[in-house]
Every structure is written in C-alpha cells, then in structure tokens.
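Multiple structures follow.
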Structure P
Amino acid sequence: MTRLFTSLYLGLLATLYIFMIVAHLINTYLYVDIENIIKAENFAAEITLLEELDNHIALQRRQKLIDVIAEKNQIIISLVSLDSIPSHIQKALESQPAWFDDEEYDYFKAFSPTQYYQIEEDETHHLLAIDETVGDAIFIALICFIASGCFIWLFGLHRKLKRLESTLVDISQGNLSARASTQKRFQIGQLNTCLNTMAEQMEGILGSHKQLTHVIAHEFRSPLFRMQMILEMLITAKKDNVMVHVKGLEDEIFCLEDLVEELLSYAKMERAELKLQLEQVNLADFLQNLQEKFSIECKASLQWHNHLDDESNILLDKSLTERAITNLVKNADKYGESEIYVCIDQIDGSMVVCVEDNGMGIPVSQQATIFEPFHQVSDASQSIGFGLGLAIVKEIAQLHGGTITVADSEYGGAKFILTLPVKA
C-alpha cells in the first residue's frame, strides 16, 4: 500500500510538471505568442521616438540613447548586418520594426539608412537576477503548495485504503465477520458499504453451505439407516412379509427423492443469475386450476376466496408463482388440522395471497426465522419435511420484488401473506 501511495504521489507531481511544460509549448508554438507581440510593440514605440530625434542629434548621442534603452530594458543591443539575421526574421522585419520570439536573439530595425540591431538578454543585470530569484521562489512555493495539498489528500486516502486492506486481509484469512468502517471520515464513496455487503453475502452463503452440509448429512442418514434396516429384515423375512418391507423401502426412496428435489429447487432459487420467465397468464384459468389441484391433493378442507378480476390477463412467472402458492398451501395442510383458508386479492398493483390454517400456529419467537433455509418449528410433533419450502417461497417473492410475511391467524394457526407485484 505504501508503494502504491508513493508511486501515485510522484506520478501526480510529474504530471503537473509535464502539464506546465506542455502548456508553455502550446502557448508559444500553436497559438499567437501574445507576450512576445506586446514586447515587440512596446520596444517599437521606443525606437519610433528615437527615430524622431535622430535628425537633431549626433551619432554619439544616438548611441548613448540606444545604451539607455538597453539599460532600462535589461538587454544588450548590438549592431549587426542583414546577412547575419535568419531569413524568416528578415521577412518579418520587412513589415514590422521589431521581432521578438523565444529563440536566442531578438531583432529590430531603425534609422535611415536602415540599421539592423540584435537584442539579447543581459544576464548580469541586477533586476533580472532579482526577477529570476523571485520567479524561482514562486515556482518552488507553488510546487510545495501543490505537493503539500496532494500529500495531505493522498495521505488521507492512504489511511482509508489501509483500513480497507486490513479488512480484506482479515476476510481472506477466514474472519468473515470483519467489516470496513462506515464512519464518514473513513469512507471511500460507496466502497466501504459495498465491501460490507459483499462480506455479509459471503458469510451468509458460506454459513448456508455449512448448514446445508450438516442438514444433508442429517436428513440422508435417517432414511438410509431405515433402508439398511429394511434390507436386513428382508433377508430374514417370511414370504408373506416381503411386500410389506418392499413397500417400506419404496417409501424411503421416495423420501430421498423429495429431499433431493427440494435441495435442487432451493439451489436454483438462490442462484443470482436466475431470471423471471414472464408470460401472459389468464387469472381465471390459473386460479381455477390451482383450486382444483389443491381440492384433490389436500387432506384438510379448502376454503378458497378469490377477489381478483378473473377476466384480466397479467404478466407473471407462472411456474414460480404456482410453486410459491403450492408450498404455502401444502404447509397449511401439513401443520393445520382440518381447515385451510386461501384468500386472493389485489392491493396497490400487487397480487396478495393469504394462506391460513387452524393448526397450532408458529411461536412468535420463531416467526422471524421461519423463512431461513432448513429451519423447522422446534415442536417435534410438527417436524415434517426438510425446512426448505418457506425458504423457496421467500426466494420466489424476492425475485418478483415482492414480500412474504407470517402472523398469527384468527383461526388459531399461522397466517402467511405473499405479495407479488403484477403488470396488466
């Protein structure tokens, strides 16, 4: 991290320095050099005044005045021949009295007959020495100011990144509970929040996988043990009891099949890349088929109340929606006693499915965790199934952008409310 900070800091300073050089080159060679034009115009004005006096003064006086101009402008003026002047400057001097640029020498012409003079900076002049010293001081001060500001800003960023790096190191070493600070002074945009969200999801997924491994081992052990016992009993069973043991073995195989199907369904629901397969569904046919299916399959009496506009067509993932409602109704059939109450309504553009039963209900202390995978009500008499049905319903609701909640039913059992946003 320190190496990254140092390289970034030095790179920023180098970029600023290069920018200043490039800006100077662009200003000098790609655009009109205003500074040199102003210098040439000012100097031309002085030469014009000198030419006006030329007819009234001697040559020695002219030279003294030229020396005064040189002294006041911190330059050295030398008489030169036309041939010694670069050709492109000769052409420029034909239309203007003075030429200034960023080359080594500047030039001007004056008097009659025309005289050509070369101008160079007097590096020994005390004013230029002072100007150079002040310029260097300003440049150094600017660089120090920029460097200090960048250092303060980058050092703060370095501290923030160092904390994030420490958090990532802890997570990589197995401490999945490590979190980045969300205090304002330690935040880097949304990076801290995103990192914490990612860590929470990782912790949840790994925890779910550990729990999955434990539950699979536990759930598979019981039917496998029973199958082993049945096979041993088959070896010594009398002919009349063989079919009874075969039937028991078949039941255990079906139990294993149901477990595998539930595990695969939950894994599919939990995949982030799973997308809804929306299709136009006629509510009348869809709900009618569900009612007929549940009337046949459920042991308890089914009370079905549909308050939706049955003639409407809506966009819906038919398969997932049917799976969610089926899981809720089967749960009510398993844990209820004699009655199942299903009410379907439409509230604020969402289809609301309410499933209730008259069973023992769910303790308030467990209602918050009932939708977690593999969670089952602690009452041993109700430990039916694998604890994945409600977890699958929760995943389906979240995929639709809906919700699933549980409360106590007025009939004595549990009341599940599934809300799914729908589009006409």
Structure Q
Amino acid sequence: MTIAAHTLGCKLNFAETSHLVSRFLAEGWKQADFADKADLYVINTCTVTAIAEKKCRNAIRQAVTANPDAIVAVVGCFAQNAADEIARIPGVSIILGNDRKYDLMHYVKQHLHNQALKQSSTQAIKQSSTQALKHSSTQALKQFHLAYSHADRTRTFFKIQDGCDYFCSYCAIPFARGRSRSADVATTLAMAHEIARSGSKEVVLTGINTGTFGQQQGETLLQLIRELDKVEAIQRYRISSIEPNLLTDEILDFVAHSRAFLPHFHIPLQAGSDKVLRLMHRRYDTSFYAKLVEKIKRLMPDACIAADIMAGFNGEDDDEFEGVKAFVESLPISYLHVFTFSERPRTAALGMEDRIDVHTRREHSRQLQEISDRKKQQFYLSQKGKVRPVLWESDIKEGMMYGFTDNYIRVSQPANADNLKLINTITPFQISGVIPD
C-alpha cells in the first residue's frame, strides 16, 4: 500500500503531516509522490485565507484524478471548520479535524475493512468521520500531540505548541485549532533528544502561538529554549514565528548569547497602522514593534527579521496605506510575508465597517511585496563579503548545492565531489555576491 501527502499552510502543518505519514511507514506502507498514483492521499489543510482553501480543493481534485479508487483523507484546519463543504466534493473519503487527525490510521483501516467486506465504504466513512469532527467541534480542542518532521535529515520542524487564545478579529485559527496548549518542558525535551538521535542538525520550533508555550503548566518558552540549548547534538535552533508582545528581553538576550539559537526571527506585524492594529485586536502598536526590531538589531546586527503583514484589512484606505508604507519602509527588517486580507467565517472582522474593495486590497499587496523585494535585496547586499556558518543540504540543481546561513540566507556553491561531502555539516562560507533571482 502506498501513501502520498500534500501539506498546505504553516510549518506546524508540515511537522504534523510528516508525523502522520511516519505512522503508516512504520506499518509497512510505502511513500509516493503526491503527483503519482497512490492508495491513500492525505491532504493537511489550511484555513488562513480563501486562497489556501482553494488550493485544498485543487489538491483533492488532483488526488482523485491520479487515482479515482484511492482513499482521499482531508485533515486539519479547513477540515475542522468546513467539513460539510468538503464532504460535497466528489472523491473525498475521510474528513478529520485537528482533534481527530491523529486517528487517521484507525479510519483508514476501517475504510479498508469495509472495502474487504464489499460494503458501501466511501459514504459510510465520510459520514462517520464528519460526525466525529462535528462532535469535537462543539467542544474545546484540548489534546496536545508533539510532532516533528522526518523527511529531511538536515532540518526538522518540531511542533512544541498548538492553538491560540488571542482571537484576532481576522483569524479563524482559534476555531480550527482551539485554545493554546503544549506539553511540559521535560516531555518536550525528551522528544528533542529523539530528534537529535535522528541526525538532524537544525530544528525549527513551530506552533500556532509559540510564545505561549507552557502556560498551562506554569512554565515558559524561555525555560524551554534554555534546556534545548543544552542538547549538544542539535547544532541549530530557529524560532519559527513569535508574537511581538511575547518576544521578551530575556528571550532576546538568551538567543544573542546562546550556543545554538540563531539570529533569525519571524515576528508578525500584520498592519503598519495603529488604527488597523486596534481593529485587528492586536496586542501592540507600531511604536512597540519598531522598538522591538531596533532592539534585535542592537543585540544582533546581522539578524534576519521577517514580518507577516496583511494588505487591505478593514479601514486601510489609500490615505491610511500611505502611512503603512512609510512605517514599513522605516523598519530595519529583512523581508515581508505579504497576505491579502480575505474574510474568514466566524471572525469579528465580518461585522466591521469600512471594507476595502478587492482591487484595492490586491494593489496594496502588490506595493508591499515591492517593498519586501527591495528590503530583501538590501539585506543580502549588507552580507556581501561576510563569513557566515552554512548548513549544507542535499538539494542539488544544475550542478549547484545549497545551504542556509545562520541568518537565513540561501547560498550556493558547485556540487563537486569535495563539496558534496559537506552535506548535513556546517562550515564557514564567505558570501561573495548576490544572484539576481
């Protein structure tokens, strides 16, 4: 039996998909590429934007086209929030939300058992799994499952936290993921040692609201990263994304002087306007954010700082947007992740006034992306001539091999016999120039 998986959305989803696939591989299944014919297709979904949901529907159609007789399992955030909609798509066999996706093996075995008995399997399992999701969606999502990605020996995505208590006005994730929760430091550390034994040199700490790690146990993210830094077999850690108000001075000071935590931060901004930040129900203003970025640059001048930003949220008319652009231009950040606002079901934004038309949203998004491109080029050029430690990966294209510096710059060198020996090792590398693309 073969399994193929497709992941949409965040690094957390990638960790969870890998964890699910590993369970099947442990029972003798073989992994196939998603574009190939397989017996089981697993689609781990995202509901952050309407575009993410559209990509989910496209992935379902791709799987059904590749093998009309396959089991198609749709799991994750979109499955949690829109089970009925997904159930209407022809070819879907199993629908599991975030609380039930770890039971995927059970549902697949049930499906196969029904097939063996020549019973009506697809509709029966679709109904039972949808009902299970409906049952869970009326209650709090309380369980937490540690997970990490297995596919890449060089870098591992390590899920340390799930859920969110913030309920920002644009975001449906708390409805799909539930409240913030995590394991305790000791349990999380035990899995880090397991990752270390796998040979991964770099670990990316992932979560929905990573900075709230440990709050149920009276512990903190700072306590965790101090312990993780002691796992010497893991040579690098990155904190994938952390809310500005949770990136404390203590965390910054620790990262700046730690053994293995890297000068790379992903800090959601979401809006460059205090008015819009208030409408979004964010927990900081532009002044706080600017001071945080400046503080990082004082401690770690070569740090890479990425910022999520949303274009076209309610109230962001052209006049307001001029201030947004000016603020973003003033920040010493490295690049932006730009999202175009799309209304999400059950969110507070649906009841707000001052909606921005879709054309304006897209135009604002385009202009922010241009700013991001310029800032990324400036950041790369600022590193020209510097020597940075690079973790080399097995990615070989057109005679070149690639790796990432500690401050998250992708670099390349010829994939000759000597250099290929460096795969999954960290070496000093001088950045000699910037390739146009």
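Below, the figures for the structure above:
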{"read-out": "Source structure (of P, Q) for mean count of other Cβ atoms within 10 Å over residues 240-247, computed value 11.8", "value": "P"}
{"read-out": "Mean count of other Cβ atoms within 10 Å over residues 48-55 - structure with the largest value, from P, Q", "value": "Q"}
{"read-out": "Per distance in nm of label points 7 Å out along Cα→Cβ at positions 112 and 280, the highest-valued of structures P, Q", "value": "P"}
{"read-out": "For 96, 32, 24 (Cα extents along the principal axes in Å, for residues 24-191 alone, calculated) the corresponding structure among P, Q", "value": "P"}
{"read-out": "Computed 0.00 for FRET efficiency 1/(1 + (r/R0)^6) of positions 160 and 232 (r between Cβ atoms, R0 = 25 Å, to 0.05) - originating structure among P, Q", "value": "P"}
{"read-out": "Test item: log10 I(q)/I(0) by the Debye sum over Cα atoms at q = 0.07, 0.14 Å⁻¹ calculated as -0.63, -1.25, pick one of P, Q", "value": "P"}
{"read-out": "Which of P, Q yields -19500 [helix-only ellipticity at 222 nm (-39500 (n - 2.57) for each DSSP H run of 4 or more, over all residues; to 500), calculated]", "value": "P"}
{"read-out": "Highest-scoring label, criterion being distance in nm of label points 7 Å out along Cα→Cβ at positions 64 and 248, among P, Q", "value": "P"}
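Read the figures in this text as sums done on the coordinates, not as results from a lab. Note that the structure is predicted; figures quoted are calculated from it, not measured. Cβ atoms are built from the backbone, for glycine too; each structure is taken alone.
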